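Some structures to go through are shown next.
FYI, it's all coordinate maths here, none of it is from the lab. Keep in mind that this is a model prediction, so the values were computed, not measured. Cβ atoms are built from the backbone, for glycine too; each structure is taken alone.
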Structure P
Amino acid sequence: MANWSDPRSVTGNVGRTEVASGAVFDRGLRAYMLSVYNYMASGVLLTGVVALLFASSGLAAQVLTGPGPLKYVIMFSPLIFVMVLSFGINKLSTAAAQGLFWAYAAVMGLSLSSIFLVYTGASIAQTFFATAAAFAALSLWGYTTKKDLSGFGTFLIMGVVGLLIASLLNLFLKSSAMNFAISAIGVLLFAGLTAYDTQKIKSIYAHVAGTDMMGKTVVMGALSLYLDFINMFMFLLRFMGGNRD
C-alpha cells in the first residue's frame, strides 16, 4: 500500500521541487545577467570603435574644435538619448529600446572621440584596461556579496549630483586642485555605483522573470553599467592619460 500520508515522503517531494525551481531560477538569472553584460560590453565596444574611427578620419578635429552648432549637437545628443530611455522605457517596445541603446552608444562614440585629440593612444588603452579590470572586480563583488547595498544608493546618487554641480562651477573657477578632487571623487563614486547597480539589476530579475519587461530591463541594466564604466573611465583618464605633445 502506498504510504501517501508519510510526512517524510511529502517533505522529500517538496524539497526536490524547491531544489528544481531554485536551479531553474539560477539558470534564468545567469542568462539574464549574461544578456545585460553582453549588451553593456557591446555598447562599450561600439562606442570605442566609433570614437577611434571618427578621430582617425580627422572629422573629430574639424567638428569638435571648429565653429558651428554641430559640435553642440554631438555633445548633448547622448543626454537626450538617456532621458528618452529612462523616462520613456514603459512606452517603448523592446526593439525600440534596443535600437535607442545602440544609437546612444554610437553617438557617445562621436562625443568621446575628443579624447584622442587630447591624450595619447597608449595612455587611453592603458586606462581602458585598468577600468575594465576594476569594473569586472567591482561588478563581481556586487553580484556575489550578501551585504545589502541598497542603502548606499541615495548617497551615491546625491554624490553624483554634487559632482555635476562642482564640475559646472569649476568651468568658471578653473581650479586645478578642485579638478583633482572632482576626478578622485568621481572614480570612487562610479566604482561604488558599479557594485550597487549590479546588485540592483540582479534583484530586479525576480520581479520581471517571465514577463514582457525582461527585454527592457536587460537594456536598462546594460545602460546603467555602461554609464558606470564610461564615467569611471573618463575620471580615471584624468589621472592616467598622457597628453599629446
Structure Q
Amino acid sequence: MHSKHCKNCGKPLHDLFCSHCGQKAKVDRITFAYIWHEIFHFFTHIDKGFFFTSLRMLESPGRTVKEFIDGKRKKYQPPVSYFFIWTTIYILFLYWIVYMFGENTVINYKEYFGPTATTKFAISHLSIVLVIIIPFQALYMFLLVTKTTYNYFETLVAAIYTLGTIILLQFVFAVIALLIYGINSRSVDLRISDAFKILYLIWFIYSFIKLFPIKMKFLRMVGFVLLAFGTFTIWRLYGFPLLANRLFMK
C-alpha cells in the first residue's frame, strides 16, 4: 500500500495507480532514457494507423475519408494528428537539408511565399501557413460536393486529410530533390511541386465525388480544383506576405 500522494492530482495513493486520475504512483525522473522511450513510443504507436492511413489516402482517398466520416475510425489515424505528423516530418526534413547543404541548394524556394525573407519565415512556420487555408478548402468541398450528406465540420475532416496527404507528397518531392542533387549537384525549383498538388487534388476529388449522388460531377470537380489551388496560390503570393509583414516581421 502506498501512503504518498499523487504528484499529478494530490489525492492519497493506495495502489500502483492513482484511483482519482489514473497516473502511476511512481513517477520516474526525466532522463535521456525517458526522452528516448517517449520518442520510440510515439513512432511505434502511430505506425499501423498512420502508415495505413497514408497509404489509403494515396490509393483511395475519397473512400478513406468517407469511411472515417461515416464511423469506421479505429483503423485510421485521426485527421488532425495525421496532418501535424506529416507537417512535422516534412519541416524537420527541410531543416536537415538546409543544415547539411545550405539554403536554396537542394530545393530552390525562389520567393515561393513572396520576398525572400517572407518565404524563409513561411517555410519555418509552415503549419500556420497551411492551417489558415484549410477552412476555405472545406467550404468549397461542402458547397460543391457534400452539403446534402455531411455538415461543414464533417467536410472539414476531408480537407484536413487532403492537405496532410499533400504534405506527404511535398516530403516525397523533397526526397526526389535530394536524390537529384546527389546525382548532378543541381537544385530543384520548389514551384515544380505544384504539379504534385494539382494532380493529387484532381485524384482526391474524383475519388470522393463519385461516391455522392449529385449532378454535374465533372463541373464540380473542375470548380473545386480551381478554387482550392487558386486560393492557395493567392494566399502564398499575396495574402501570407502581407499578413507576415504586418504581424510577424516588423
Exercise. Quick one: distance in nm of label points 7 Å out along Cα→Cβ at positions 209 and 225 came out at 1.8 when computed from one of P, Q, so which one is it?
Worked result: P
Problem set entry | Among P, Q, structure where mean count of other Cβ atoms within 10 Å over residues 65-72 as derived comes to 10.4 | P
Exercise. Between structures P, Q, where is distance in nm of label points 7 Å out along Cα→Cβ at positions 113 and 129 highest?
Worked result: P
For this session: Supply the structure label, taken from P, Q, corresponding to distance in nm of label points 7 Å out along Cα→Cβ at positions 121 and 161 with the calculated value 4.3.
Result: P
Seminar exercise, completed: Computing FRET efficiency 1/(1 + (r/R0)^6) of positions 73 and 145 (r between Cβ atoms, R0 = 35 Å, to 0.05) for each of P, Q, the value 0.25 comes from structure P
For this session: Supply the structure label, taken from P, Q, corresponding to relative contact order in percent (Cα under 8 Å, 6 or more apart) with the calculated value 30.
Result: P
Seminar exercise, completed: Computing distance in nm of label points 7 Å out along Cα→Cβ at positions 177 and 217 for each of P, Q, the value 4.7 comes from structure P
For this session: Name the one structure among P, Q that helix-only ellipticity at 222 nm (-39500 (n - 2.57) for each DSSP H run of 4 or more, over all residues; to 500) of -29500 was derived from.
Result: P
Problem set entry | Test item: distance in nm of label points 7 Å out along Cα→Cβ at positions 169 and 233 calculated as 3.0, pick one of P, Q | P
